[in-house]
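Novice: Structures incoming, each one as structure tokens.
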Structure 1
Amino acid sequence: MIKETQTETITGSRMSGDERRSQILRVAIKIFSQSGFSGTTTKEIARAAGVSEAIIFRHFATKKELYSAIINFKACENGEKLLPWEENSVERDAIEAKDDFQVFYNMALGALRHHEGDVDFMRLLFHSALDEHELSEMFFEQFLTPLYEFLGAYIRRRQADGAMREVEPKIIVRAFLGMIIHHSLNNILWDKSRRLLNISNEEAAKCFAEILLNGVKK
């Protein structure tokens, strides 16, 4: 990939190479989330971004490079990681204190806020899974697998402390994520007006943490 260092003049505006790259990625996420992968061409992305198709390929030599860049871009957009526990002092403090409620509450609240604030990316992930697209595998390896490992390790420590039932940690993680993801799916896809259930992210996170812990705490 050729990294742009000069500015580009496009549709009357000037952007640095990094700014143009970020703009292209945001546009690609939006279009992929609406039309899926098979139904989207680089020409359509270029048109929506207000650039030539050559500019797209100047930043991303192949479609696979574009997909990988989307994952990396979302991993650190605005300095907010998709794996918030890595740098979240509140989460770290809760883990060190072995405050089970705060661990699961903060994890749930962070995920719900992220889902609500980035609907396009959520829809993109749904498309990639349904299409069995390589971006789905990238997301699985870079985010879901570490999440299972992180929460699973915490649960195993609490089981060793005698604080949690001896249940396979991955089952507990899946049950926890299942509540969060189903709730987000309802709000994003099926029940946008929230006729079925209209509660704040804070209340949902509190209830999900309590439901989980009531089932696994000794």
Structure 2
Amino acid sequence: MEPTTYPVQFSVDYPERTLDRGTTFFRIIVAIPILILLAAVDGSAGTWSSSAGQTTTVAFGTGGILVFGPALMILFRNKYPRWWFDWNLELQRFISRVFIFVALMDDRYPSTDEHQSVHLDYAYPDVPRDLTRWKPLVKWFLAIPHYIVLIILGIGAWVAIVIAWFAILFTGRYPRGLFNYVEGVQRWSTRVFAYAFLMVTDTYPPFRLEP
């Protein structure tokens, strides 16, 4: 039997070309500007201490993924504001493009608006029909088994990225097996995040790397 299609779909186009060895070698340095830009829209803050011992929190960016607001709206108003949904989806797409670039899966610089090689989509939920009002209170807890598995898979993914770094430098290609594994881990993580925190579906995420 083929697996049932999960409501949250994520995939990355495999680069059927020779990847840029130069930007691959210096990927972390090359990625710094887009990481700073991501921090500016993903909601970052820092602390500054004066010589007098006073500590001030400084906001470097605004925005970020909206979690608490949609949860309250689903719980008390039985609705999910469309512009909140659109913001979360587009920001998650942007985050995914940056991750894919850092993970060496695409040598094109991440766009702030074009989808490029990353395909992430999920349908806008009809809250009264598709979502259970009380579930935002427990989804984060129900997803605990996924967190444990993803920690292990995530370690494996970063090992795969390091191996792919050497492979690209010597061959110009990202080994297909490693690519599929890193893509699968990101797909799994994206589905869990969309279920537990974005609350766009009540369907429990599958324990699998495949679509």
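Novice: For FRET efficiency 1/(1 + (r/R0)^6) of positions 100 and 188 (r between Cβ atoms, R0 = 30 Å, to 0.05), the calculated result is 0.60, so let me know which of 1, 2 that is. Numbers along the way, then the final one.
Specialist: Values: 1: 0.60; 2: 1.00.
Among 1, 2, the structure yielding 0.60 for FRET efficiency 1/(1 + (r/R0)^6) of positions 100 and 188 (r between Cβ atoms, R0 = 30 Å, to 0.05) is 1.
Novice: Let me ask something else about it. Kindly point out which one of 1, 2 the value 21.0 was derived from, the read-out being mean count of other Cβ atoms within 10 Å over residues 92-99.
Specialist: Values: 1: 13.6; 2: 21.0.
Among 1, 2, the structure yielding 21.0 for mean count of other Cβ atoms within 10 Å over residues 92-99 is 2.
Novice: Given 2.8 as the derived value for distance in nm of label points 7 Å out along Cα→Cβ at positions 140 and 156, which of the supplied structures 1, 2 does it correspond to? Spell out each step's value before the answer.
Specialist: Values: 1: 2.2; 2: 2.8.
Structure of origin is 2.
Novice: If you don't mind, another one. If helix-only ellipticity at 222 nm (-39500 (n - 2.57) for each DSSP H run of 4 or more, over all residues; to 500) comes out at -14500 when worked out from the coordinates, which of 1, 2 was used? Mind showing how you got there, number by number?
Specialist: Numbers: 1: -20500; 2: -14500.
The structure behind it is 2.
Novice: Quick check for you: by mean projected area of the Cα convex hull in nm², which of 1, 2 is greatest? Write down the numbers at each step before the final one.
Specialist: Working: 1: 13.7; 2: 14.7.
Largest one: structure 2.
Novice: I have 30 for relative contact order in percent (Cα under 8 Å, 6 or more apart), calculated from one of the structures 1, 2. Which structure is it? Numbers along the way, then the final one.
Specialist: Values: 1: 20; 2: 30.
Structure 2 accounts for this read-out.
Just so you know, all these numbers are worked out from the coordinates, no wet-lab data involved. Computed from a predicted structure; not experimentally measured. Cβ atoms are built from the backbone, for glycine too; each structure is taken alone.
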